[in-house]
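Read through the structures below before going on.
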Structure 1
Amino acid sequence: MKVKILVLCTGNSCRSQMAEGIIRSLDSNFEVYSAGTRPEKNVNPYAIEVMKEIGLDISSHYPKNVDEFTGTDFDYVITVCDNAREICPVFTGNVKHKIHKGFEDPFNAAGTDEEKRVVYRKVRDMIKKEFTELFKK
């Protein structure tokens, strides 16, 4: 039986995209989507790069608006940023579990490319740890 999961953040370009890829990799029975309250145009290239480092390819992902999913039933709706949590829309579909796991926004990282990658890796690793523990069999 498939477990339907929606991961939400503001831009759907970094944290929620990384979480979607990580959660999907944990179990083939997970049907995972991500969306944003104000989606960006593209997935952040640093997010794509650091996910490839752990063997997960999210390069075909694209930001989606949460409005596409508000009438859908989900086992889990997970917010990964405080802003999305505060303005999370009312879901008209059946949602069994609403969870908030706040993560730092790597988009705000400053410095050289390598210094930015360090921040993206840190956030990626925190996301992986949190969701691996949450969805342990």
Structure 2
Amino acid sequence: MYGVEPYFWLKLLIVLIILVFLITSFNAIMRRLLKVEKKKLYSNTIVNGTHKKVDRVMRGVAIVLILFGTFYNITRAREEWVWFLEPWFLLILLIIISESFTAYMEWKYAANRKDYLFTISQLIFLIFVMVSAFYSDFFWLL
């Protein structure tokens, strides 16, 4: 009844490998098509000072909302939890807003005008992969 099923960790590793492969392959293909420089792995590309300030404010607000939402939902019964204050929802919202703002700043101020297209395509593909993984029960593995 409690615990982890026998092959859970193996299945989780397979799902993670599939997700990393899909995202890495897509990024490589899009970089070649758009002729965009390769960015550092897991780096937050800041375009200018305004972008840096707004990004810090967005992250700060997200942290406060996650803490507030967590404490708010913990004090309520499980059936009464507010879904839009769940940490997973707030993190997805932060990623979408942050990457959209980054694409806007790249479109407006970046040296390579195609950087914003790469950022938007990354965001759309990431959303597509995560939604399809979730609805397919993580590619029928979990």
Structure 3
Amino acid sequence: MKGYNVIVVFNPKCDRILMCKRRRNPYKGLSNFVGGKIEKDENGLDAAYRELEEETSITKADIILSHLMDFTYHFANCYLEVYVGKLNKPIDVTGDENDLYWSSLDHNFFDVTQYAGEGNIGHIMMHVEMFKKELLK
């Protein structure tokens, strides 16, 4: 089964999240969280930190990630791990895979014309909100 991750990154004030505008399919042109593939024999958390640094220049020293949830897609033979963290200081994010931007939290993240994942972005954000105190200490 193939493994993937997405990472919800909050700025230090917790009033914005890091998003990317996808440059390729699936979901070309839609906004998504950053993330990527979990390599064979790679720990999920290690993969999340690796992908975060590759795509945004955010390092393990800049953020503590918490494992929020997983999705398993049996017919697609893959799973998705979701991680959440808050930057410990302001950082200029840079990456060349997708266009990165900071989003305010007042959007309808269930809008599938704007956000990737068939409503998963909204579902993830609802769970982040429910457990914000635990996740963003």
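Remarks
- Between structures 1, 2, 3, the greatest calculated value of FRET efficiency 1/(1 + (r/R0)^6) of positions 15 and 47 (r between Cβ atoms, R0 = 30 Å, to 0.05) is seen in 1.
- Highest-scoring label, criterion being distance in nm of label points 7 Å out along Cα→Cβ at positions 79 and 127, among 1, 2, 3: 2
- Test item: semi-axes √(5λ) of the Cα gyration tensor in Å calculated as 23, 17, 13, pick one of 1, 2, 3: 1
- Which entry (1, 2, 3) yields the derived value -24500 for helix-only ellipticity at 222 nm (-39500 (n - 2.57) for each DSSP H run of 4 or more, over all residues; to 500): 2
Every number here is computed from the coordinates shown, using simple stated rules; none is lab data. Quick caveat: nothing in here was measured; it's all calculated off a predicted structure. Cβ atoms are built from the backbone, for glycine too; each structure is taken alone.
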